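Have a look at these structures, which come just after this line.
Here, each number is a calculation from the coordinates, and none is a lab measurement. Here the structure is a predicted model, which is why all the values come from computation and not from measurement. Cβ atoms are built from the backbone, for glycine too; each structure is taken alone.
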Structure P
Amino acid sequence: MSWFYRKLVRPVLFSQAAEPAHSRTLSSLAWISRHAPVCGAVKSFFGATQLPIELFGLRFPNPVGLAAGMDKNAEAVPAWAALGFGFSELGGVTWHAQPGNPAPRIFRAIPEQAIVNRMGFNNHGAPALAEKLSAWRASGRWPSHPVGINLGKSKITPLEKAAEDYANSFRVLRELADFFVVNVSSPNTPGLRQLQDKAALDEILAAMQEVDVAAARQSAASISGEESAALCRAAATPILVKVAPDLSFEALDEILELAGPRNIGGIVATNTTLARPDTSETEAKRVYAEAGGLSGKPLRARSTEVVRHLFRQSRGKLPIIGVGGVFNADDAWGKITAGASLIQLYTGLVYEGPGLAKRMVRDLAEKIQAEGLVDLKSAVGLAAK
């Protein structure tokens, strides 16, 4: 299937501009998602074997997840589990609906298996996403794997009101997903990366935590004493933070200082990069000259370096989702042994096709057995200790 996709399907897709090709693919997956027999057939072909791991109170059937940005408006929620993913991250979504940046805004550097994008959080807004997710749940088509939501800041919201913006989105979506990712690291919203500053991020996390606690207390209103307090603690929603690969280790360490006080559930490492690799390839040079964040193979080494640093600095106590340049099981294994408990795909899926998650899970299971390890968790951080 990998050969079939690379030799026959991908050339057809890549003959189209990147964003229209993405939209057509997502429309097809949305149609599949609405038809249970078709979705079941897809799962029978692309479904992955079990390679489970438990993190922040959730069971992931395998560690290979869909990264944010692929399904911003929850159009194909059931399809991602059918394609073998162990979890999916929807969004990024903002409180206000917004069109994003002007097109063209996605560019492929095909010889170097990279993508530059400057989408700018184009989405229908958090209230619309809440309606969509509620409809999927009511349809009985909700996937069996954990579903996360990536939260961004609306472009029209000033930085000083960012905490309110994130809290508003979280409030309407809180009960509709299993975990949330605070995205303060996209390079495509003006000023957003300033929110990675410790004080600004602390304000955002505090506002979301306040929403979480208030909702838990409301649910526990009929219970008193220790049972109520225990329920409030247990109801804490996993909230992760997505960081940029361009941050210094010192800046990353400051974010880690918030892990305890703000009960951060984990770190997603990393977002796209503003850096550009040296290249002599003409097409890649043209693409790299475009404004936006770079993803794909050129990001792999730096994102793994960030994963390793975060794992060491947190002494392995803070779960990490590794993302950036993951195209095969070797790439995934590099991030897992550097300290990632889960990994995510986006650009790798574009270049390698729909069978990637299944192949990766199978090959990771073989690596675990070959290394004489008992499970996936025992591989986490092996090369970082």
Structure Q
Amino acid sequence: MSGAPPQDTRLNPVIWQLGWVSFLQDMSSEMIIPRIPLFLTITLRAPVEAVGLIEGIAESVGSLGKVLFGWISDRAGARKPFAVFGYGLSALSKPAMALAGSWPFVLVCRFADRVGKGVRTAPRDALIAENSPVAVRGRAFGLHRSMDTAGAVVGPLIGYLIITFWNVGDRTLFLLAGIPALLSVTVLAWRVTEKKQVSQDQPSRPRLQWSKLTPRYRRFLLIVTLFSLGNSSDAFLILRARAMGVPNAQILLLYAMFNTVEASLAYAAGKLSDRLDRRTLIIGGYLLFASAYLGMAIGSAAIVAWLMFLLYGGYYTLTNGIQRAFAADNADPERRATEIGAYHTCVGTALLPASLIAGVLYQHFGSSTPFYTGGIIALLCALLLTREIAGERRAAVEV
């Protein structure tokens, strides 16, 4: 008989182990993240601009750190130590927030949490990519996102039950959130193994150079950066939902509902992206984002907020893991963590101005204004990606 042997389409156990790590860490994070904007504006009496500043700095610094630690990971030829340190730092930052007496202390805690995310993300994504052949890479990232987001469903539900039936405040909730976070570090340290990735005779040390990225990847990163300028922190969605009539206690349920969409569908979406141009699904995600943001801008009733959060979950489903898989596809294997980190850095570069601008717009021009802005930018980016795909197809026909 002739022909190539059939490919093994089973997922490496490392993918499942990393999925459980993210499940526990996201359970911890999402127990408290929906409560932070309320804790800031109600308990600590911080202005809305402070919410934008905190989330903008935290997310931006975290994302900018991803390319740095991706590069360091490539140089060191190791992924796991950076992942352990990053998850550990995030685990400690959550219960520390219970000590906050003013909003600057919350900024410090959120900063530490996102630095931890910046340290771990590119090395962890590189671990996923290196343990998943390209034929199943979308499925691997989709499974990881599903497990990650399943934690984001369980976390708010647990938080809701704790607040409702134990009648405790946010500070106690922050302390309890440290338990699953520390468990995630334990699973990572004891269960996940890795192979040495970089040989001793490697001729050069990995460097990130814009000119070394493929033109296709560069154009994609520019579009992602533009999109991120309109994609401010989810804290503003929470504040807007509250303004539309969603009770404070139900904010956690609202957050759990939108995460349920991604947890249920991310694996299937990732698997589908292995058969299609991944950017086709990303375009669909941008269109859902635009619909959700414009709906939040126009709507004024609580039921509209619930419906728009469902659409927002669809946006996460079609973009979160798939954009990472696309970045992994286009990254040079010798600089994989570094160039995956470039994707996160482009997103992070835009997050600070995005959240700062959203805070100013929300406070001074009305709570709908940042959502009109974000929705229009998302529509533009969907159009740009569509033209990108159409241009490549025309070029292929001409050849």
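Here is how the numbers come out for the structure above:
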| quantity | calculated |
| --- | --- |
| Distance in nm of label points 7 Å out along Cα→Cβ at positions 38 and 326 from the coordinates reads 3.5; which among P, Q | Q |
| Per relative contact order in percent (Cα under 8 Å, 6 or more apart), the highest-valued of structures P, Q | Q |
| If distance in nm of label points 7 Å out along Cα→Cβ at positions 30 and 374 is computed and equals 1.7, the structure in P, Q | Q |
| Computed -12500 for helix-only ellipticity at 222 nm (-39500 (n - 2.57) for each DSSP H run of 4 or more, over all residues; to 500) - originating structure among P, Q | P |
| If FRET efficiency 1/(1 + (r/R0)^6) of positions 94 and 366 (r between Cβ atoms, R0 = 41 Å, to 0.05) is computed and equals 0.80, the structure in P, Q | Q |
| If Cα extents along the principal axes in Å is computed and equals 67, 49, 39, the structure in P, Q | Q |
| If mean projected area of the Cα convex hull in nm², for residues 118-237 alone is computed and equals 11.5, the structure in P, Q | Q |
